[in-house]
1. Of the structures labelled I, II, which one yields 1.1 when distance in nm of label points 7 Å out along Cα→Cβ at positions 148 and 252 is computed from its coordinates?
2. Given a value of -14000 for helix-only ellipticity at 222 nm (-39500 (n - 2.57) for each DSSP H run of 4 or more, over all residues; to 500), calculated from one of I, II, which structure does it belong to?
3. For the read-out Rg/Rh (Cα atoms, Kirkwood Rh), a value of 1.11 was computed from one structure; give its label from I, II.
4. Computing mean count of other Cβ atoms within 10 Å over residues 108-115 for each of I, II, which one ends up highest?
5. Match the computed value 14 of relative contact order in percent (Cα under 8 Å, 6 or more apart) to one of the structures I, II, and report its label.
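Since every read-out is calculated from the coordinates, none of them should be taken as a lab result. If you're wondering where the values come from, they're calculated on a predicted model, not measured in any experiment. Cβ atoms are built from the backbone, for glycine too; each structure is taken alone.
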Structure I
Amino acid sequence: MSSQHSIPTAVPSTPVTVTVTVIGLGAMGRALAGALVKAGHPTTVWNRSPGKADELVARGAVLAATAREAVLAGELIIVCVVDYDAAQAILDPLGDALKGRVLVNLTSDLPARSRAAANWAQERSIAYLDGAVMVPTSLVGTPDALLFYAGSRESFDRHEPVLKSLGGKAEFVGADAGLAAVYDLSLLDYFYGSITGLVHAFALAKAEGVRAVDIAPHLDTITRILPAMASGSAATGIDARSYPGEEANLAMMAVSVDHILHAARARGLDTSHLEAIKSVADRAVARGHGADDWTSTIEAVLNP
């Protein structure tokens, strides 16, 4: 019999745990801390007002008595509060304690505020990541949850496994700390514009005696057009400033908007967003884009 060489059995790797602190226990902060606890990371929490940490503590988190105590307990410090004024009011006295740690600011605000916060951190030798959570609290911690990060690439790479505990789609978008906010606001611009159109469509139908539930099954015809446009032709054309309108040109579609506008006015509906759409379209047509695709209206948006 020939001898058989035994094959070494692979030793399962042990997930690396990182001590994490979460400052801010609103609905989103609690969801973030809960995802970290679930992933097995030693998690310390702190909130300006008491009483919001009970459920997290019951699951294994540690409640710090002060913000300084919370910062000193973690290697990775996550802040998620109402705005950057609130964030800086908490962080300003803690510059010395944050030095040598990684600060991840998941507070929503403007790109300029993100860049100012990054400058504040750099002046104090604090590694800084700015971030944006793009999903509701119920999806935080799931594989499909999307979060954007910008700032220190080294910090992102080092702590990516931890950040993926918050959402499986952890996307680093650039060294400019304001970029996560740019992505955040751009996606929300798309969302709020789309859902406003949806609500207005239902209102127009109801004003004519048609129930929203009767219109709803047919909206998919329109909705299915958008993904391909958003991910492909529209974005590519806008970046290239090329707006071929062979299939449907702007001048023709502007007439349709005018019809919707008149129908809504006739029923006494609010038409402010339709008037804004028509105004942009008319300005783009006046600039010579009537034969182009609807995406050519970006020229009127960028240069009003």
Structure II
Amino acid sequence: MHYTGTIWRPPYEADSLILEATAGCTHRACKFCTLYDELPFKFKVSELPTMESDLLEAQAWFHDPLSKIETRLFGLPAPKHCRVFLAGANPFALKAKRLIEISDLIREYFPSCKTIGCFARVTDVASKTDDELAALREAGYTGLTIGIETGDDAALAFMNKGYAAQDIVAQCARLDAADIAYAFFYLAGISGKGRGIEGARLTTAACNQTRPSLIGANMLTIYKNSELYQEILDGNWEEETEIEKYQEIKALVEGLEIPVEFAMLGASNPVMLQGRLPEQRGQLLAALESIINDIGEYRLRSYRTNLRHL
């Protein structure tokens, strides 16, 4: 298999066939992000013959059916079939024509493959027409994972995300219209010291206008090679404490009014949680309160400072 650098995938794509379609990120300007610093280029597209070679190799060993969690999260059909997750920071940035060529190639080698997922930026959705989104859904693209990070416009602008909260709402409405399911990644701590709860409030205001299958919360971890670290040294931004981050997550869980799976499963989370809203809101809030009161800032901060890599 041809893989470039560290391969990132959502926790719930663990049973999917990981096929590299791109490497790097088309944006690569977020101040906090260091995920692709090891790559000597910004963004690269895999050649179709290379992907075909990987699919041929994968035929020899990949026979897993769609996992139960994917079926539940993205409303996918229960019959056994494989799912492919395209590797890369945002393969959905590719032109619709190329994405459909990839889906045709996947089906040639895996006729049982019914769904294809990948990471996507809000701007990747905006670059597609409504007809293209409909065609991509017909081609099997569903269960996108979108790192919205926050609905706090000030934080989005400071971090150079390249979109605003209203863009999240508008583009997700277009995904809904095309029947393309999607999950969100939220980044606790992105609003900065003293603004976490306000950031959570603004995020719930945006999320409550959308229909994500899952909201996965991760904790901001700042590395010295990030642009954000230099902003801290220059006195332009202050990091939230670990307790503030959990208070922010509590505000997020309290404010979400939509039916959605909530999860904290990535390595950036010292304690992993998962539950369904609104049914398990009470249990999630109790668990978060316990983390704040029983684990405390020192132990949580120790985890953060010793987290060498995400």
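1. Working: I: 3.4; II: 1.1.
Source structure for this number: II.
2. Structure of origin is I.
3. Values: I: 1.11; II: 0.96.
Working through the options, I get structure I.
4. Working: I: 19.4; II: 16.9.
If we compare mean count of other Cβ atoms within 10 Å over residues 108-115 over I, II, the biggest value is for I.
5. On the way: I: 11; II: 14.
Attributed to the structure labelled II.
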